[in-house]
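> Each in structure tokens, the structures are laid out below.
Please treat every number below as a calculation from the coordinates, not as lab data. No experiment lies behind these values; they were computed from the predicted model shown. Cβ atoms are built from the backbone, for glycine too; each structure is taken alone.
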Structure I
Amino acid sequence: MYVDKFALCIAFFCILSYLLAMKYSAKSFKAWPLRKLLLFVSGIVIGLQAVAGPIAMHAHHSFVYHMIGHLLLGMLAPLLLVLSQPVTLLLRALPQSGGRAVSRIFRSRYARFLIHPITAAVLNIGGLWLLYTTHLFHYMHQSSLVSMLVHLHIFAAGYLFTLAMLYTDPVSYRKSYLYRVIVFVFALAGHGILSKYLYANPPMGIAAADAQQGAMLMYYGGDLIDLTIIVILCWQWYQAAAPKTSLSAAKAAE
């Protein structure tokens, strides 16, 4: 119950902060799109389901529900939040001094390291391998602190990975679309291989049938969300290349 209340407070604070940022942003820029507010609120509410409420409660006893929580907290919620562009909104809402401070953080070598596609992929997929192939999965159901840290990592790693693929917010050092697609394919393979491994090798204390259902959900549910990301990434690539293609065609016509 304490965890539920704490998570609800965090969710309320995040949504309130986003609304306030929209208000202050509108003083200097045009109104922030309502669809991005909807994306942000949806991401917060969906992520909340993994740590509070029925899904979180059943996840302690069911690997299927645990995997639903993983897909919501580590994949779908980060995607929706990244698309809502919270950092861009923050930069618009802050005064110039505050905006420069945030920009310096994003230009720092630590930020560049974390948002690098390979680093983000290792933190995301590597963290899942560590969770499910060691005793960490067992410990997270024995300790509230370990559980909180694991959930925090799953969300943060998922957010970093999605941001490193889509670059919806300001990133000073950007890798090419081809580079990101290649990293994404390897990450997708790592996620798929892990789900197949779990199908054949259930985590400690998980019944075979429960593990198989959870692994199938991880495989197909993860693919669906990953497909959404790759479609968005390819659309961004197409939009970025389209003007260059048009310019080349115009020069050729001359």
Structure II
Amino acid sequence: LFHGNTTNFYSGPSRFLPPHLARLGLACLAFNRRGHDILGVRDSREPVGTAFQTIGEAIADNRIAAAWLAARGFPRPVVIGHSNGGMLAVRHVADHAATPALVLLSAHCGGRALAPRISRAGLFAGDRLEELTDRARALVAAGRGSELMLLPGWWYVISAASFVDLLTEVPDLLELAPAIACPTLFVRGDEEPRDLYPAEDFQARAGGPCAVEIVPRCNHFYVGREDAVAGLVSAWLDRTLGLRAVADPARA
């Protein structure tokens, strides 16, 4: 399970989905990428977290997790990703064609349009995107890419290098859609903007079957709707993977 920006494996879908999936007989790995949470420290006083993440590191971390699973006898895991983790999940599955199924939970559009779109929505740079872009590029050019900048919207603080990386290096969800041949479920809350979380457009472009579910009375973090989302995901995986048929040969 791939978590979203500024979150971690013990919040959101990475927290509430595993108990439901385990009841289907699925082993689950919810893990942190290096870019989890906004800011923190690990084994020194050097700051780490989403504020310093790069897309290249995030992609590499997902590959490390897949290799860890493969070494323990799970070479073809289902991939589930929420928000930024969903966009990264599409990149990962495009590179791992043997993936049996993909679940996208409010996966964002990605691409070079991401920063302007989330800023227009009041997130990230807000109405200061041009100003902050110029500042970030100037800091990077001066060799000060690790310097932190305050943002007017979520995620509130970011290094200059991470800001610049986000402008150009984020994979484009819809450009990658034709490379996704495995069955896919794309879930979005009805309170989320379609252009930022383009489930229907992904469905139209996907290289394999894609089901779309819009959850009523539901925001981006599925607050109060966790059971509804978990039920949709569990039922879809059950049908798609034939889990109960495997568990109960009498039904086969």
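> For distance in nm of label points 7 Å out along Cα→Cβ at positions 117 and 197, which of I, II scores largest?
I
> Given a value of 21 for percent of Cα pairs over 32 Å apart, point me to the structure among I, II it was derived from.
Values: I: 28; II: 21.
So the calculation was done on II.
> For mean count of other Cβ atoms within 10 Å over residues 61-68, which of the structures I, II scores highest?
Top value of mean count of other Cβ atoms within 10 Å over residues 61-68 goes to structure I.
> Can you say which of I, II returns -11500 when helix-only ellipticity at 222 nm (-39500 (n - 2.57) for each DSSP H run of 4 or more, over all residues; to 500) is computed?
Answer by label: II.
> Out of I, II, which has the highest value for distance in nm of label points 7 Å out along Cα→Cβ at positions 221 and 237?
Going through I, II one by one, distance in nm of label points 7 Å out along Cα→Cβ at positions 221 and 237 peaks for structure I.
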